[in-house]
Structures are given as structure tokens and as C-alpha cells.
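Student: What follows is a group of structures, each given as C-alpha cells.
The numbers here are math on the coordinates, done by the rules we state, and not lab data. Since we're looking at a predicted model, the values are computed, not measured. Cβ atoms are built from the backbone, for glycine too; each structure is taken alone.
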Structure I
């Protein structure tokens, strides 16, 4: 295929249409693969696929029992979200969360966390979770375990 033919086959979308089209493609691909996601988890799993382009998450993404319902209730009541990666931090809509009274925290890149972890001979993740326990409000812990190929929402 020459350059002109490739340019003709590229779908040009406005910025606000990209996400909608992506979700349409994901839904079609899931259907073609015979994958039906649990309704409560469907939009979250699709968003993970949207951000990663990795359909393996349909097999490896693990939800705690009633995690989505519980997380929604907590968010609606102003809970904060704590995550251990800046990638997850970037993907959380802070404006929407703030509209419910919540904020999102990621302590992993904090210099104090790095210093304490080094002094103790432990991980920044452990110190980050310790920092999170000092927040005096309901929390949702979102842990993106890239190395383990699974996610946990607690």
C-alpha cells in the first residue's frame, strides 16, 4: 500500500470523538472474541483497554467482590483515591472526583517518601501506603501491578 492509499484509509476524528470511537472499536473487538464482561465492571475494563490497547486485561484484571459498587458509593460520599503509580494518577479525572469532594494522591515520586524508604531499607510503595494512612477521610486504594500483570482495586 502506498502512502496516498494509507492516508486515505486513516480515520480522521475530532478530539472529542476519539474516545467514543475507541470504545466502539473495543466493544466490536470484544464481541468478535466472544468476550462478555460483567456489566458492573464493563466500563472500567474497557477504559483500561482504551488506555493500554491490551485486551489481555479481560483475563488479568481482578476486581474485589462488589468493588465497583463500593467504589462508586465511596466516591459519591467524597472519598479520596490513593494510587501507587503516576500513570494511574494521570488517568483519574481529578475535576470529576473533586466535584464529589475527593482528591487523588500518589506519593511514589515524593522526595520525602524516597528518603524515608532509603533510610529504612524498604520500598517507596510501603512508605507511600504509610503516608496514605495519615489522610483522615475515606480512601480508595488503587494499585496498578504492572509487573504482576494484574490490577487491584480495594
Structure II
């Protein structure tokens, strides 16, 4: 993340409106860039003091300590959300594996239909109906071809 991008997200961070991916990038940048960290400290002190005055609360004595605690909570939130994400993926994978194992075992353990070889049958294929159906058209075709040859 660039310093310009991080500085544009300072007020969004202070108002707790960052998405998890942006929050992770933002906190990583703030921890590694002293200029942006100082900018965050100034904005945090200013905006928090204004919010406390608007709400008629007593002003905090140590904004830097509050900011450190907020950054730590942000890191814990990132870790917690990432852990939940991977935990859900793991549970989903486990469910898929259990279903696959269940259906594999079910298919393997179900009783197989026993083979019953046919030794003798009364079934006979009737072919005479085909000869009767196609004899008349065949004769007509033959007559037609003979007439065509004769002409």
C-alpha cells in the first residue's frame, strides 16, 4: 500500500469502516511507515477529541495509548476473521470428505443384484413381420426400375 492510499484511509480506519482486506493492508503499512503512523496519531487525536467534545465526554489523557490499543484490536480482529475463514473452509472440506466416504462405502456395501444366467427361454425373435411389411414396397420398386429400363 502506498502512503497516499494509507493516508486517504485514515479517517475510514478511525471510524471503523474498513473492510478486512483493506484493514490488513492499512495496519501493515502503518506499522512499517513512521510518517503514516505519525499522520494517523494526529488524525486520531484530533477526531477522537472532537467526537468526545460533541458527546460531552471528558477528554482522554492519552490518545497515543488508545491508538495503540485500537491497532492491537485491529490485528486481533484480522487474525480472528482469518481464522474463522480457514476454519469454515476446513469444515466444508471435512463435510465433503465425509460425504464422499459415506457414498463410497454405501455403494461398496449395498447388496449386489445376483446374476441369474438364462439357461432356457421361451423368447423367440419374430422376423417374419419384417418380410411381410417390406415385400410390397420392394416389389413396387422393382417394377418401377424395370419400367424405367424399358423406356
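Student: Given a value of 23 for relative contact order in percent (Cα under 8 Å, 6 or more apart), point me to the structure among I, II it was derived from. Each step should come with its number before you reach the end.
Tutor: Numbers: I: 23; II: 17.
Value 23 for relative contact order in percent (Cα under 8 Å, 6 or more apart) corresponds to I out of I, II.
Student: Turning to a different aspect of this structure: Of the structures labelled I, II, which one yields -15500 when helix-only ellipticity at 222 nm (-39500 (n - 2.57) for each DSSP H run of 4 or more, over all residues; to 500) is computed from its coordinates?
Tutor: Numbers: I: -15500; II: -26000.
It traces back to I.
Student: Moving to a separate point now. 3.9 is what came out when distance in nm of label points 7 Å out along Cα→Cβ at positions 54 and 86 was calculated for one structure; which of I, II is it? Don't skip to the end; give the middle numbers.
Tutor: Details: I: 1.9; II: 3.9.
Label of the source structure: II.
Student: Consider the structures I, II: one of them gives 12.5 for mean count of other Cβ atoms within 10 Å over residues 14-21 as calculated from the coordinates. Say which. Could the numbers behind the result be given before it?
Tutor: Numbers: I: 9.9; II: 12.5.
Working through the options, I get structure II.
Student: For which of I, II does Kirkwood radius over Cα pairs in Å, for residues 78-141 alone, calculated from the coordinates, equal 18.9? Mind dumping the intermediate values first?
Tutor: Details: I: 12.1; II: 18.9.
The read-out was computed on structure II.
Student: Out of I, II, which structure matches 18.8, 60 when Rg and Dmax of the Cα atoms in Å is calculated? Each step should come with its number before you reach the end.
Tutor: Details: I: 18.8, 60; II: 41.3, 122.
Source structure: I.
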